[in-house]
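Structures for review follow.
No lab work stands behind these numbers, since they all come straight from the coordinates. As the structure is a prediction and not an experimental result, all values here were calculated from the model. Cβ atoms are built from the backbone, for glycine too; each structure is taken alone.
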Structure I
Amino acid sequence: MSHRDSGPDGAATAGPDGAATAGSPDGESILDRFSLAGQVVVITGASSGLGAGFAVAMASAGADVVLAARREDRLVSVAERVRQWGREALIVRTDVTDPDACTNLIAEAVTHFGRVDVLVNNAGVGTAVPALREEPNEFRHVVDVNLMGAYWVAQAAARVMRPGSSIINISSVLGLIKSFAPQAAYSASKAGLIGLTRDLAQQWSGRKGIRVNAIAPGYFASEMTAEVPPAQLTEFLRHSSPLARLGEQQEIDAAVIFLASRASSYITGITLPVDGGMSTH
């Protein structure tokens, strides 16, 4: 029997168009597992950059989206893009450094939608300050946003999430490898977020059925990379990344959808680099 013809043992079967599809007792296709239809996704740092892109991607996969950021005015346009997909968007102004604000964010989501299925901890800030010149308040602020903020929101979400839910922490390739600039606070906070991801996965995946994973993005087109002279950026990427280019929003959107959905139902506690191979150097 060929792979195409094999059946209820879980091997591939032929689909309606003749293509091979994964065998499933309930007839579910493998692509169905990537759907977020009917789910509610909370995204912090959703006002711009990767976070805004994640919001639109989640809507395209069928989810309603709760948009959280300090700059409420910038969330309005993101909400409009979500609604263009026929999904609902809720805006909640949130400062993730305030634990009470994080609790309020999740409470607002539950009041409006009745549930939270996915959390994307994307809020983040960065500095490039030589370690001997970095002030204590500068270091603390980066850690408060990037690490502590993710923890406060995850705590609040885990209290209401049902089994099968997913938390995705957006770390950085600089949490895995050395930085190319003086970024002690940023690198430490992102490495800490990877450690937090592993611990929360250990605590919550078995007992509560909540999967916790992280993504470590490399360099993507953003407000920060736009400030780097193009020739300098090209040369940097040529030496630091096997793919030698910036990442595109859809390339990291796909990773976030994967970890948010049932496609990754047997994955928890991992950090997925989406970095053009930068972490292999």
Structure II
Amino acid sequence: MPQPAAVAAEAPPPPPQPLPLRRHWYCEILEASARSVVADWRAKVEWLEALPQPPGYERHSDVCNAAAGRPDALERLRWLRSRGFPVSCRSAWAAARAGNVAALEYVLAEGVHMEEDLATLAAKEGRLEVLAMLHARSCPMDPMAVASQAAEGGHLAVLAWAVEALGVDVAAVPGLADQAASTGNVELVAWLRGRGCAWSEDTFLAVAESGCEEALELLVAGCCPMGENGEPYLAAARNSDPHTLHVLQRLGCPWGPAGRVFTAYLKCCWRGSALTEASAPHM
């Protein structure tokens, strides 16, 4: 029969205690857990916080920022706040970008200051309900910036709201037609035209870059200047878009000075096959 001393000598050593993770790794894993799409995200956060914490670690708002963009952000934010994680302006931005009005209202109620950036971000993302809520709360807004971001995002409903609620004169916002044109949103381009927004060569170029045939036809029917330097062709070539090249040629867009478009295309090391298919003159 083995002696107690011998048994003790044969016993395995206790498992080593886990070493603290590096602080930036620890924080990144916490953030990933807070935004996780699986149902056990809470358990992951609890498990991580039970580990030895890195030296100098403090609960940071980045965890709530990560959670604020999820569809169930309100529930997550309340739980994280109960554990001491703070919210910040970035939490508000994430909720606004996601269009989560309830989560945004919660973050604001926690003391986060409303800034103009919230409204312009919501406009760019097309979050009309968020904009309406911010407006009702007297959030500071730059009407022209809201209109500009809405046009850049191709959001007609938001732009119409800015006209009605903020009194924006779309014809007075610089470059608005060009921003809308770059989205290829035909309805938006026509809507702005009907409200006095002038078209220019830049507008035509922006539509060529978008590759929207219907919008190009709309501009040509409305006598939009095409320019004389061939830039619309070059824009389509950059996108390797032979269809738009053919459309431009069909609509009578000038190629510009002899060989300019094709030469510029080759200088930038782009494939020339699309231009060749479009039968560019002066090759």
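Things to note:
- Test item: volume of the Cα convex hull per residue in Å³ calculated as 158, pick one of I, II: I
- With respect to relative contact order in percent (Cα under 8 Å, 6 or more apart), the largest value across structures I, II is given by I.
- Structure from which 2.1 was derived, distance in nm of label points 7 Å out along Cα→Cβ at positions 165 and 261, options I, II: I
- Read-out mean count of other Cβ atoms within 10 Å over residues 117-124, computed value 23.5, structure in I, II: II
- helix-only ellipticity at 222 nm (-39500 (n - 2.57) for each DSSP H run of 4 or more, over all residues; to 500) from the coordinates reads -16500; which among I, II: II
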